[in-house]
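Quick note: the coordinates plus some simple rules give every number you see, no bench work behind them. Source: prediction; values computed, not measured. Cβ atoms are built from the backbone, for glycine too; each structure is taken alone.
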Structure P
Amino acid sequence: MIDLRSDTVTRPTEGMRRVMLEAPVGDDVFGEDPAVNRLEEYVADLLGKEAALYAPSGTMTNQIGVHVNTNRGEEVLLHEGSHIFVYEAGAPAMLSGVQLRTLAGEAGVLDSETVRAAVRPEDVHFPRSRLLCLENTHNTSGGKIFPLEDFATVAATATELGLKVHLDGARLFNAQAATGIPAREWCAHADTVSVCSSKGLGAPVGSLLAGDEETIMEARRARKAFGGGMRQAGIIAAASLYAFENHVDRLAEDHDHARNLASGLREAGYDVREPETNLVLVAVDDPSEFLQALAREGVLATPGRPGYVRFCTHLDACDVLGTGEGIQRVVAACLRASEPISPIRG
């Protein structure tokens, strides 16, 4: 079975398992786990922020980011295809009592004019616009990169209008690997940023929220309230630190495999969006039926945006996709899966 559903399906490498076994541990809720403390310091420095907080998932770090940057009854602006809006189970309303206002933007990118037009005037009838959430890379757009210049411009507009800025950077290091621009340069334009160690970087669990010290102290309180306080978490924190220290540069391999896979599928007649990072969107007539047939052929993928399926290249797929034979196996499986339903021809 070739599993291309997500870069979260990776298993710990031998080196990662070794550091997990040897990790010093303590009670993290008391701030006494040395492995967690070292991870938080490392990631804060990596992102150019004063402090960072370790949590079990990217959904939790995003939701803590929403919580510490807003008050109940306020409004959050974000792209209509953003992960926070589409894939986080309505958590902003449930956990923080805020309203989401979705905005349109090509390939996940919001511009200053759109944001300016969406900010509410001060009026007792309206919720206060308080937070702008941006995403890089953008999941539902197929791993698209938010260009740094555009990101800086829209973030500056938000700040000018009195909004805080939160960056969902679950795959931010894919943007770094693809462009050569350090992740911290995007982070410099955001008040808080969430990064994931289990997407792409290969850790079994864990994400971090970074920001200034005062905000992260409030985030620590929110993490406890949301049920994210962990005890001897050094065992998994050691894996996350190993991922940040050893697996960032290798993300370029996933991007190469994604481009090769896209090329093979395009040659086979599929309409494939050219990937910028590690996500490949392929147009098919009936995604649900196609995915079921594809699984019977030994390849797993997931639904993408409407009318598309998504293939995600990752660490555990390197051995398979690193050869032309592996790419052809996936393409051949797609063609067999398409026999009852034709691919959409480009």
Structure Q
Amino acid sequence: MRILYGVVGEGMGHATRSQVVCEHLVARGHQVKIVVSGRAHAFLAKSFDDVVEIRGLTIRYVDNRMDRDGTLARNVLAAPSMLAANVGAYFDKVARFRPDAVISDFDSFAYLFARRHGLPILSIDNQQIISRCKVGKFARKGHKIDYQMTKAFVRAKLPGCDHYVITSFFQPPVRKKYADTTTLVPPILRRAILDAKKRARTGAHVLVYQTSTSDAKLLDELARVKDVPFVVYGLRKNARRGNCTLKEFSEDGFVEDLATARAVVSNGGLSLIGEALYLGKPILSVPVVNQYEQVLNARYLEELGYGLAAERIEGDLLRLFLGEAHKYQGRVARHRQDGNRELHQVVDRQLEAFAEQAG
């Protein structure tokens, strides 16, 4: 089967998750063409031969906050050239591929291509949980407007796909009207994390992952917890500052530090939460401001007893979290996931259904 796979390029989580799915598709004998924007293009191009770069939206962050006005201005200014570049990619590199089906990881380009050509579409992402599931009231409290706005945006992004596969570490009920076309599966795990499971242990350090490189207060707050070593990723530098070791990202180094961490401090992104839970780590989650999807993940993380949700990283809160880490670790130990087995089964089943419908 020829499959066009669209990957949204903002953030690397979509790229790492899509890599896992695409590797499975290739191993099953499918021919896959990937369309992707941003840093994710260079990442996926290292693993796959047929990767087409398109232009996509970008998000601007300031002090662990999504800058809504700056993000809007940047994307409005970029829109004309973005459209021209994507039209060129459509005619030069995608249309001649003549795919049989489309898979979209929250990517509009592949989705619109499928709509234009009457192709079946499979959605695989985590955002659709906001639109297609009944999230708890505790997860909406204090964020009702953000919840409604995000739900409306997600619902409008990829409407009418043939099936939606939603990746999530929590399992809210699917809305009745979407039950036949929606399947929830555990978070997608890359091979390096699956391999690290056997050597995971509780070490002395706390792994910290920070999305915004402009968060000037982070290291000062970590320094207040003097007796704890922190390994910090996301600030894009190698350095030592007091009890903090700053590291540039490398997959091998990051996975090893995660597998041997005492606990994890991160934003509310699904990828790292899913990886940390699989490796048995309690989590202090500080969602990026103005990103409701991350708030949702953090609230459910706390509700399930896997860690704490907080609005900011503070030394006193860190001490409280680490003092109770053993309690959270006990709950995390009950978390069960059989690698990517459920995901692969659902994807294979849907593609087989698409092939049967095509006759």
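Looking across P, Q, the calculation of Cα extents along the principal axes in Å that yields 63, 43, 39 traces back to Q. Structures P, Q were shown, and log10 I(q)/I(0) by the Debye sum over Cα atoms at q = 0.15 Å⁻¹, for residues 19-146 alone at -0.90 was computed from Q. Relative contact order in percent (Cα under 8 Å, 6 or more apart) computed as 15: which structure among P, Q? Considering all the candidates, the number was obtained from Q.
Of the structures labelled P, Q, which one yields 13.0 when mean count of other Cβ atoms within 10 Å over residues 195-202 is computed from its coordinates? Computing mean count of other Cβ atoms within 10 Å over residues 195-202 on every structure in P, Q gives 13.0 only for Q.
Computing mean count of other Cβ atoms within 10 Å over residues 99-106 gives 24.4 for which of P, Q? Label of the source structure: Q. For structures P, Q, which has the highest computed value of distance in nm of label points 7 Å out along Cα→Cβ at positions 123 and 259? If we compare distance in nm of label points 7 Å out along Cα→Cβ at positions 123 and 259 over P, Q, the biggest value is for P. Upon calculation of log10 I(q)/I(0) by the Debye sum over Cα atoms at q = 0.12, 0.16, 0.18 Å⁻¹, for residues 227-314 alone from the atomic coordinates, which of the structures P, Q produces -0.52, -0.74, -0.82? That value comes from structure P.
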